[in-house]
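Bear in mind that the values in this text are calculations on the coordinates, not laboratory data. Worth saying up front: this structure is predicted, and the values here are computed from it rather than measured. Cβ atoms are built from the backbone, for glycine too; each structure is taken alone.
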Structure I
């Protein structure tokens, strides 16, 4: 975040100094997976998420891990999270994220056009499911996103089609998958190194 902000400010003519505790990209960015996923970006608080958290607590796995505690801070957080997990608030959050993400890919393309050297792949994101219910949940999410104005393309795949994209998969264990074509992968340390070495960095 710091180097990206510094890059934009420098490009706009400001003189910027970036203070790094360690080396460039050695902090939180090193642990960043690098996925840029406008097509799979939505708020975690959603109808039914508390139930999924409870089931995950009993069985393991799931998008929300709840570790029970009588700590008043945890109880207040859980109650507030539950109040936020409504359809209305979820839809509001989805629309906000769609608007926020609408310029994301163009910004990465502008880095490339400006000569910032970094590793970026535009092959999309492959989501697979081992059950029909799991595959249906992906379809429901993408249907909602399109209804709220998201224009990114996604293709539903059969097990063999998913395996063709990722040979490491076991097609016989899959119900199918979804290929979100708009999503990208950026290697975080390469982006930060590229921003630090770009000519605009001379003014930082």
Structure II
């Protein structure tokens, strides 16, 4: 089974692209969504976050996102500590998820696939890009966020050029129909590669 990583900067439309792959019958693991679930239910994550950042990390036995957001705001070292606690648990969960899939290939959608050094675990990497102003507009509308907040979040991720240089495929997400066409084209390519891999 081929493992594909799907990544891209905030606001690039990774989730939209991932959903197009789902429409084609491809199993997709949403790393960010699963990480948020695991931060609430994993005793190991809870124990480590409290040890590192204090009891305020959880409120009424639920992850205190507001508290942790304030802790890591403009402090990349603390964000890295959280990632180092959460990502190994997510990686193990992903491995278990893969075992349950029956498909020619699967996708993991992960915004920080390069930043958390997990790109090497995938056979191919797809990076989704979009024009800067389009990304800004999407995030500000989606999250009711200020321009400053969006820029701060973007600064915690690699820029597109760096991601593109390490990717196997690049998909520009501007117009819906064109994006769907690119997804279908990529889907056919990966299916062909999975047949080749199966015969090798």
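Determine which structure produced the value 4.9 for distance in nm of label points 7 Å out along Cα→Cβ at positions 23 and 143, calculated from the coordinates; the candidates are I, II. Of the structures listed, the value fits I.
Tell me which of I, II gives 17.4 when you compute Kirkwood radius over Cα pairs in Å, for residues 15-118 alone. Of the options listed, only I reproduces it. Given 2.3 as the derived value for distance in nm of label points 7 Å out along Cα→Cβ at positions 167 and 191, which of the supplied structures I, II does it correspond to? Only one of I, II returns 2.3 for distance in nm of label points 7 Å out along Cα→Cβ at positions 167 and 191, namely II. Kindly point out which one of I, II the value 1.0 was derived from, the read-out being distance in nm of label points 7 Å out along Cα→Cβ at positions 39 and 71. For distance in nm of label points 7 Å out along Cα→Cβ at positions 39 and 71, the value 1.0 is produced by structure II. Out of I, II, choose the structure whose coordinates give mean count of other Cβ atoms within 10 Å over residues 79-86 equal to 13.5 when calculated. Answer for the origin of the read-out: I. Which of I, II yields 170 for volume of the Cα convex hull per residue in Å³, as computed? Only structure I yields this read-out. Looking across I, II, the calculation of relative contact order in percent (Cα under 8 Å, 6 or more apart) that yields 34 traces back to I. With helix-only ellipticity at 222 nm (-39500 (n - 2.57) for each DSSP H run of 4 or more, over all residues; to 500) derived from the coordinates and found to be -14000, which of I, II does the value describe? Considering all the candidates, the number was obtained from I.
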